[in-house]
Structure I
Amino acid sequence: MTYDLTGKTIIVTGANSGIGLSAAIQLARLGANVIMACRSAERGEAALEQARHQSGSSRIELMLVDMASQRSIRQFAAAFLEAHPRLDVLIHNAANFDLSLKTPVLTEDGIETIFATNHVGPFLLTCLLLDRLKASAPARILTVASKGLTAYPFLDIEFDNLNGERKFSPQHAYYHSKLAQIMFNRELARRLEGTGVTVNCVQVGNVAIPDERLGHLPGWMRRLYALKRRMAITPERMAETYVFLAADPAVQSISGACWDENRRQVSPIRSADNQQTWLRLWQVSRQLAGLAEGTEA
């Protein structure tokens, strides 16, 4: 890809490994100023060194943020806004899919960890940075869902089970949060019409996961992931869709769509089309994120 992103400022959350790291490297190669937003200082520093080396760019910096912590997200947003006069692209790549969880674990904000990291955190960060995105327009927001949602055709937002009160498994919590991201994508696109800020969703498919990210899993599950890896695409290829949606001129006028690894628009599961649920989820997300009236789109 030969896009020129010179002068563009791009945030990539969860950029210490996998697709996020690959996207950061590819965007930096195209001239962008890339902020790698990572939870771990140790892993973030190692990823920063790798990204600078592989991209040949010094226009990459590390900023720490824990997407499960609203305090951390607010600190990150404040530090970013103070240091950077523009924001052209916000990529919500960070996610929690901890298959070792047996019961719900609540964050310091009282929210189930997977839902907090994968939905409430991106919702809050977007709202805190939205004015800067509008001021930098044309600008773009990318959310990330999963192709695995196709295995849950009847899944809907369970407003009585957001913290796993009724039932819980890490798989269910993960796909529930990813459905929430699609609905967030659709409602945010509606609210941002005419602002010059677009929002699109990437439905990530079967991407190879390195062994070092599977150490907490039992042996049978690591063997299962080893089999899946044989049919998986690389993080580098998946990251190309991120870059396409962040940079391609043809996408600037498209908002509220979902895309696959082949850069094709795809339809999400049917329940994602319920506009009443979009609105209710928005209102509940605002409350969970501790946002006052008038602080979001």
Structure II
Amino acid sequence: MNPNHPTHVGRGIALAVLATLCFALLDTTSQYIGAAVPVIMVIWVRFLVQTLLTLGLLWPERGRGLLVAHRPGWQALRGLIMVACSGGAYLSLQHVPVGEFTAILMLVPLTVTLLAARLLRERVNPLNWLLVAGGFAGALIVVRPKGSDFTFWLALPLVLVVLNALHQIVTSHMVKTEDSGTTHFYTGLMGLILSSVLLPWAWSPPENLLLWALLILLGVFGSVGHYVLIRAFHLAPASRLTPFMYAQIAFATLGGWIVFGHTPDRWTVAGIGLIALCGMLGASLRRR
């Protein structure tokens, strides 16, 4: 398959935008149920749904081949990071509006550049460093720390940026030996196992069927989003897809406005715009 073929690139872009919509719906749903469902319950249902969906979609075609992992240690590490990201995102969304939260997470591509330079000894030109600095300046504008009003919860999205960047770096090391479907399955299974260990101490069934339905939808949005994103990267290069990933900011801001009536102020919009601009410029540089 030629990843630069126009048809494949177009399909990859469409799938990437669909993935951003799923992730925005995931975050909006997480914020909506945040006060009613414990975080361990959310993680457990989210990864239970992912594991079952992956088995249902891929087992008929792949059979036991789906279970073949060449680097089980890396699979476990990736799953552990994903669990930390999911739990941190759920807790953060109880304190940070979904649009602003999503904008800060869009620092991940720039942070991958930073970590690649420090951990992988990759050469980064001065313009890339300037874009990284500009992106983090945008995040500070969005968060706008104000002395005693600034809490750990407002800083948590920045911690999640680093965790998500590590997740991408680990994944990039696994793609040469690991099948994407197998990786998706083991990520869900790892999350299910870890959350199941803690579930007896956190079991608190949702009070009504609506909350149960939203919990299951949350799992569907997360699983489908990650799966179609994997397919998108099989169809088109990352450099062609990254600029379209910023559609998630628009979807999340729209969701925050529809569901919670939250409208970002002009400073927040300016910070979001700076993050998106630096990120898209960074993606265009990687295409050259």
Structure III
Amino acid sequence: MNEFFQIGGLTPDMQGISHLVLNRPERMNTMAPAFFPALRDAVRGLADEGATRVLVISSTGKHFSAGMALDVFDSDEAMLATGNARARLSFQESLRRLVDCFSALDEVRFPVICAVQGGCIGGGLDLASACDIRVCSADAFFTVQEIHIGMMADIGVLQRLPKIVPQGVARQMAYTGERMSAERALAAGLVNAVLPDAGALLQHALALAKDIAAKSPLAIAGSKLALNHARDHGTAAALQQMTLLQSAIFDIDEMARAIAAWKDKRPAEFESLTRVAPLRV
């Protein structure tokens, strides 16, 4: 646990499911600079351990997240300086590292489900758009807040949102900063379901996670790799990647275990993914 979020799960009733909860409701779960590497390291740590098959991200309080804390823009002049070539080069590197913190969600080898209640604002939408699946409560709304403070959004939403919702919808959100309601988010495909309240939302997200976690983690990891590659490449290149990927992870024993359980109408038992060995220096 840290000042921004806590991680639980992997209990008998949540086998293979980790649950990350944003826990600064008194600050509307705003994101200070330290939040980003903490999130990156926590998510990649779960992936390296191999036991997590699905990650659910939810929040506490009235809003999912109000995005980057505005006092950041007043407190760290060195980080935001762009007055000369050296400063701009440093700024670019800092921004690349910031972007990488949310890319961890997209690149990690298990699905990430984002459960949004209340406002998903600015950096909160950057985070949500980097997840595999989004669900929300009826009071949720989504907004590209950065345009209201004189800047373009810069940590992933402008790149990811147009691959989730239609181009025109993404552009209108980016140019106007208007709030997208839960109902419209469902119609646009930004979320997969709208639940009555935060309690029902979390139950739905965990039930969806349990359904995914019951499947072969090897097949799920391969599916995410294939889907991400297809999203970012043309069909021919994605099909070529599929032949290489399938040849790398095809496991007849895993399939036999799944087929037997399916025929017997019982849950299958699969081994967790192998732990990623740390680099030795």
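Just so you know, all these numbers are worked out from the coordinates, no wet-lab data involved. This is a predicted model, so every value here is computed, not measured. Cβ atoms are built from the backbone, for glycine too; each structure is taken alone.
Before moving on, here are some points about what is shown:
- If distance in nm of label points 7 Å out along Cα→Cβ at positions 142 and 262 is computed and equals 1.1, the structure in I, II, III: II
- Source structure of the calculated read-out (volume of the Cα convex hull per residue in Å³, 169) within I, II, III: III.
- Of the structures I, II, III, the one that -14500 was derived from, the read-out being helix-only ellipticity at 222 nm (-39500 (n - 2.57) for each DSSP H run of 4 or more, over all residues; to 500): III
- Source structure of the calculated read-out (mean count of other Cβ atoms within 10 Å over residues 102-109, 14.2) within I, II, III: I.
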